[in-house]
Structure I
Amino acid sequence: MVVKALILGAGYGTRLQRDLESNSSYHHLLGVPKALLPLGGRDCLITHWLDRLTASGFSKTDDIYVVTNEASIKDFYLWAERHDIPSDHIINDGTTSNASRLGAVPDILFGIDAMAANTNDDLSVLVLGGDTLFLHDFDLDQFLAQKQKGACLVTTYTVETNQVHKFGIVETDHQGIIRSFLEKPSPDQTESRLACPCFYLLDSAAIPLVRGFLSDCKTKQLGLEHYDATGKALAYLYPRIPLHTHTISGRIDVGGLQSYIDANDYFAKK
C-alpha cells in the first residue's frame, strides 16, 4: 500500500482575518493563510504535521502534497522551498477569493488527481486539515498501523455534551466502524459524543466514491455548503465502504484569533 499525504490549505480564513483586523497586536499576520501561521516555535502550523509525517517515514520529495489557492500560492512555494518540498507538490486550485472557493471536498479530489499523475501505484491518501493539529500524545505510527485494505480510517475523540452541536458526530458499532454521521446535531439527537476531525486515511477504493459524492451533489444541485464540509462526504462514504475509527485524546483547531493564541501557547510548551 502506497500512502501519500494531502494537506488542505485552500481556505481563506475569513473569520481569523476579521479578528486580526480588529487587533493591532496581530496586524503582522494579516493575509497569512491559517496553515502558514507561525505556531509553537515552528515557522508554520503545517510544519508540525511535516515533522510528524517525516518521522513516520513519509518522504518530503515523494509523499507530501499541499492544495492551496491562487491567492496564497507564492507563500506556500516559499514554505516548500524552506522545507525541501518540490514546488510541483504545491497544488493550485486556481481560486482567488472566498466567494470563488471550490470547497473542501472538491479540493481533496483536485489534490488527489494531481497526486495520481505522479504515481502508478495503488494510492491511499491521508487527508489533513491545514488548520488543525492533534495533541502531543498522538501517535501517527499507531494510526497508520491500524489501516486495513479496502477500508478507510478516521480519528474520533470525545466532546462534552454542551459541545456536540458544534461538531460532526459519528456513531459506531462495537468494532469501531462508523454506522451513522450527524452534522452538528443537538445532544438529544444522539447518544454519541464522538467528534470526527478532518484527518482521513482514504483507501484507494474510496477515491471513486468521493468522485461519486461530488457528482451526486451536482445532480441534486446542492450548494457549496454541502461539499465544503468534509463530514458530508463521510456521510456519503460510510454506507459504501468501511470507515474504521482510531481514538485520539483531542485536537486544536485554528478558527479565530483566540483559538490561534491558545494553539500557539499549547505547542510552545513542548
Structure II
Amino acid sequence: MFGNVMISNSTDPDKGRYKDLGIHHSLDMWHGAKNLEKKIAAAAKVKGQSILLHWLKDIVNHFWWCCKTADTKDHFLALWIGICHHVCNIHTWEMGSCQHSDLGEGLGKQWIQRDSKSHKALVGIVFNKRWLKDVHKYLRFRSTADLESFQNHILMYASKRFAFTPPVYEARVLLAALDYNFHRNRPTSATCEGKQILRRLYNKHARRYSLYALKSEKTYKYISELQAKILNQRLTSGVGMPRRRSLRPNDPRTRGVVPPVPPPPISELMQTQVSRGLGM
C-alpha cells in the first residue's frame, strides 16, 4: 500500500517529481472498462436493478468514447455525466446535451426511470469519488492489450511450469516472436460462398452473446526457410558434427552413485528392514 502511494505521488501530473521529466502515469483503458463493467454487473444483481444489465454495454462504450474524446478531466466529466441523463431518455439538460444524432423512436430498450433505485445505483457508480480521482490517467487512451497478447503467446513456447536454460529460453522466445509476427495479420476464415465465418462468445457479466470472426489456420511457411538457413549455416561453418564419446574404463562416472560408507551385508539389512509384501 505504501509503495502504491509513493508511485502515485511521484507520477502526479501537477506536483510529482517526474513532472519536469515529462513522464505521465497512464492506466490501461481495457482494465478501466472491465472494472466499470464489473461494478455495473454487481449493481444489476441487486433486486430491482436488473435493468442495468440492458444498459451495461452502452455505459461501457460511453466510457470508451469519453476517454477517447476528452483532452482534460473537466472535459471528460462534462461528457461522462451525460450517461445519467441519457438512460432516462433526457438528452438535453442545463449543463449540456448528448452528442448523438436524433434517436427517432428510441433504441428499442427500456428507459430507466429517473430517481429510481436503478438510476440512483448508476449515479453512485458514475460519481464515485475513488473512480473519478484516477480518471485522468485514462485520457491518453492507452492499452497494453497487444503486449499482453504477445506475452500469452510466449507461454505457448516457454511455459512457466518448466525451467529452461537461458539459451533455450531465448530460442523459444524467438520462435514465439516469429510465429506471432508471421500470423498476426492473417485473414479470417470464409465459407465456399465467401461469407465470413463467425463464432459466438458468451459474457457472463453482461449475460449476452457477442460475435468474433474466426481466423484462418496457421501455415508456418517460414519453418522450411528457417530450416534451410540453419542447415546452410551449419554446412558453411567449417565445424564438424559433434560425436558421442565412450567413457574410459577407469572413468568414475561408470560406477554410478558412490555412497560415502561401505554397504552392510544383505542379511543384516533383512533383520533391520521391514518391507511390505516380503513377509519381513
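Bear in mind these aren't lab numbers, they're just calculated from the coordinates by the rules spelled out. These numbers come from a predicted model, not from an experiment. Cβ atoms are built from the backbone, for glycine too; each structure is taken alone.
When Cα Rg over 2.2 N^0.38 Å is computed for each of I, II, the one that comes out at 0.96 is I. Comparison across structures I, II (criterion: relative contact order in percent (Cα under 8 Å, 6 or more apart)) gives the highest value for I. Have a look at I, II and say which one yields 0.15 for FRET efficiency 1/(1 + (r/R0)^6) of positions 58 and 226 (r between Cβ atoms, R0 = 35 Å, to 0.05), as calculated. Label of the source structure: II.
Comparing distance in nm of label points 7 Å out along Cα→Cβ at positions 26 and 130 across structures I, II, the highest figure is found for II. Looking across I, II, the calculation of FRET efficiency 1/(1 + (r/R0)^6) of positions 178 and 210 (r between Cβ atoms, R0 = 35 Å, to 0.05) that yields 0.65 traces back to II.
I, II: which one has distance in nm of label points 7 Å out along Cα→Cβ at positions 242 and 258, as calculated, at 2.6? This figure was derived from II.
Here distance in nm of label points 7 Å out along Cα→Cβ at positions 50 and 114 is compared for structures I, II. The highest value is that of II. Calculating distance in nm of label points 7 Å out along Cα→Cβ at positions 90 and 122 for structures I, II picks out I as the one with the greatest value.
Given a value of -13500 for helix-only ellipticity at 222 nm (-39500 (n - 2.57) for each DSSP H run of 4 or more, over all residues; to 500), point me to the structure among I, II it was derived from. This figure was derived from II.
One of I, II was used to compute Cα Rg over 2.2 N^0.38 Å, for residues 66-169 alone, and the answer was 1.67. Which one was it? This value belongs to structure II.
With distance in nm of label points 7 Å out along Cα→Cβ at positions 74 and 202 computed over the structures I, II, the top value is the one for II, the highest of the group.
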